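Take a look at these structures.
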Structure P
Amino acid sequence: MWSNLSKFRVDTAIIYVVITKLFQAGGGAMSIFFIAKYLTKEEQGYYYTFGSILAVQMFFDLGFSTIITQFVAAEFAFLKLEGSTGLVGSEKSLSRLSFLLRFCLKWFSITAVVFIVFLLCAGYLFFTKFGMRDLRVEWRIPWVILAVATATNFMVSPILAFLEGLGKVKEVAKIRFIQQVFQLISLFSFLVLGFKLFSVSLAAFVSVSIVIFLILLGTERKLLNFIYLQLKEWKIDYKKEIFPFQWRIALSWISGYFIFQLFNPLVFATEGATVAGQMGMTLVALGGILSVSMSWIHTKVPSFSSYIALKDYTLLDFTFNRALVQTSIISAFSLVVFNSLVYLLQYNNHSLGNRFLPVGLTLLLSIATFINQFVGALGTYLRCHKQEPFLNMSLVMAIFTASTIYFVSKSWGIYGVVLCYTSIVSASLLWGTYIFRLKKKEWHSTQVKK
């Protein structure tokens, strides 16, 4: 069995990550039933709009959690593990890792405080203004609990990204799997017990508590302690090495909010909580499919970064191309199955089908999801070079998406929003492919490893 899996580049790390993503996607599918049963349509709208507002954390992360793994992997290419709690190899790389770990902990600790203050204020103002028609929905205390839990998770996230850069992809996947198990069990339990919107808040609190507990309990803590103490004269110059890359990633991430997360708050404000709930449930299901399919790409980021550091572009392309084929096949198959299920539910007038967008809109969003998966894979490959050539494309897409959807939603409603979004995403496929081919040729043409 394992030998057959290896033919498809399904290594142990991918197995753990895919199991986690499948569990997450399966849990997401189950949550649809629980949400439909134990929350009203208005509460469902709040539930998914909560998630869209929480996504503003990318404005505070500024792309740092993405580049941590790549920078760590680039230094780890000149080191190797000694047992499970130490590293040997280049003293320079070890010292630079130590500096990066210290910098990450400081950066995210300070930013988390600012983040939670923003969430509390922004959430209160938004739901007070646009949620007045749903006075029976108790959202204030759940929002406070959820904001605190999310800010805490934000502060822990760089530690997991750092460990992935050290090749601990499997170990991090285990942590995230256990986290998902506890979060879903907590969510379902609280919903059944009638906690309403408190369910998502308390489940998030349980989730981040589990992650902290596992990090403190495992051997990874000792490895991080070892690295933390290895700081010598070699450091990473933030202004020269990280910032030139980070500001581009940051703008791309911020653009990503307007491209992917603006829907629910906008629909909530213009068409109400019920339609926002339909949009949210559809996007969550499609997001689960995207998350699972991209596992073949994301688990290879440390490998991509290491191959680039060693200038082994032949192995880099071989690994990427096979991973891209895998993720595309999984994505296409899953999207066909999902759309078929939505069609059958709505054709048979099942009550669950009404919790999703109409099948035509779901199909359009599915097409956009497949394109995003493909373009996202190309972007991941390029960013492992510590470059962000998709910046201009992301900015243009964000401006077009935000402005077009804002005006279209007033005249054409949800149908205009989805149609415009899919059209813009389709245009990004041509632009993204062009950038990928251009930059790959430019970066690799003069430095091919013999």
Structure Q
Amino acid sequence: MSKIEVNTVDVASGSTLTIGSSGKTITIPAGTTIANSGTATGFGSDSDISWQSIVTSDTTMVAGRGYFVDSSGGTKTMTLPASPAIGDAVSLVALDGATNAVTIARNSSNIEGGTANLSMTSDYGSVQLVFTDASNGWVKVNNDVPDSFVGATGGTVTTSGDFKIHTFNSSSNFVVANTATAPANNEVSYVVVAGGGGGGRKCGGGGGGAGGFREGKSTIDTYSASPKNAPAGITVAQTTYPITVGAGGAGGPSNGTNGSQGSTSTFSTITSGGGGYGQGQPGASPGPGGSGGGGGNPSPTGGSGNVPPVSPPQGSNGGNGNTGGGSYQEGGGGGGGAGAVGTNAAGNAIGGPGGAGVTTAIPGSSLAIAGGGAGGTGGNHGFPTGEGANGGGLGANCQNNRNATNGSANTGGGGGGGAGTNTSGTGGAGVVIIRYKYQG
């Protein structure tokens, strides 16, 4: 047997070196180490993992490599490779995941068919991900990292501490891509506000009632809830939840016409009733709803709130109108709000303020919402001292030639009541806010 001993074997020309020929076997003796300082191909797929030194900063991963991630100094983000091929694989060990989470960012690829990133939140938790195809994306194998938190998409997404907030200002879908193994982490907090009612138009027309306000705070959440807290959230599953955000009702189009009812908002099993319309049509009644519309002239009694009835109540009654003592001596009642009834029109024909809404910190800061629209003023008494509240519109003033204003967008505020030739306000659209723990 011939033996050649050299330090380097290289090609005489070109760039390819061939060892052996077809049908032959090349044997590497026991105890011999082959060190690869370049790129190895043909020895298996990129699912064969080459482990790297400990990582202490955010890193974009390379297929075929494993990473020990030190997050003791703060959270770390490990980004999956771009444009992966079938069989590409990466492995991770989160050395300090319980102290600071390690996020695996999907980099535009799906993770197990979903569009949520993966979070590693335990010390020495490990996972290997292998790319399958565009639809399924990266899938977990050799995994001891459970899905610790909910992963979801939809709406405008913000964060507050360890919690993620999805705000829906229009109808869409809340898509839960993965759920947590710990049942408590699958409970989400919510606020569901319907569209506010439109103001009536008469001297003076009733203010529109606020859209119904419903809130449920999960047992693990930390924000300051409103007095309307259920107090329990909704446990979600891995599915799509259609979100309906109700539109505000139109104001009465001409003198002597009612406003229109606001539209309902929904999330899962929660439905909030649209705000009641303000009264303007003679002989008609103000509308019931999440909060009731204000009364006008000459049927002054305010509309009923908390319709349909739920507990805690989703809203309040509208205020009464005032028939006055002569021409331009009428005032509309304020629309009801989530937190208080609409105020009655004053005896000197000043429109009543809208009922107060409520305040919740579900979006991560204080939010006052779901107030009633103010009633219109027919008398020559200057601007009304009572105005819309927490998104509710201002009432019109017949003698000062002031039109009513609309309820604020995505507050469920009622529209202001009109006054004769001065127009009434449209109710504000509702909003749906969903919040859950996503790390920590």
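Please treat every number below as a calculation from the coordinates, not as lab data. In this text, all values refer to a predicted model and were calculated from it rather than measured experimentally. Cβ atoms are built from the backbone, for glycine too; each structure is taken alone.
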Working back from 51.9 (mean count of other Cβ atoms within 10 Å over residues 206-213, computed), options P, Q, answer is structure Q
Figure out for me which of the structures P, Q the number 5.5 belongs to, where distance in nm of label points 7 Å out along Cα→Cβ at positions 222 and 406 was derived from the coordinates.
P
With helix-only ellipticity at 222 nm (-39500 (n - 2.57) for each DSSP H run of 4 or more, over all residues; to 500) computed for every candidate in P, Q, 0 is reproduced by structure Q
Across P, Q, distance in nm of label points 7 Å out along Cα→Cβ at positions 310 and 342 reaches its greatest value in structure P
For which of the structures P, Q does the calculation of relative contact order in percent (Cα under 8 Å, 6 or more apart) return 14?
Q
Mean count of other Cβ atoms within 10 Å over residues 214-221 computed as 14.5: which structure among P, Q?
P
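Work out the source of 0.96 here, i.e. which of P, Q gives that when Rg/Rh (Cα atoms, Kirkwood Rh) is computed. If you can, show how the numbers build up before the last one.
Values: P: 0.96; Q: 1.31.
This value belongs to structure P.
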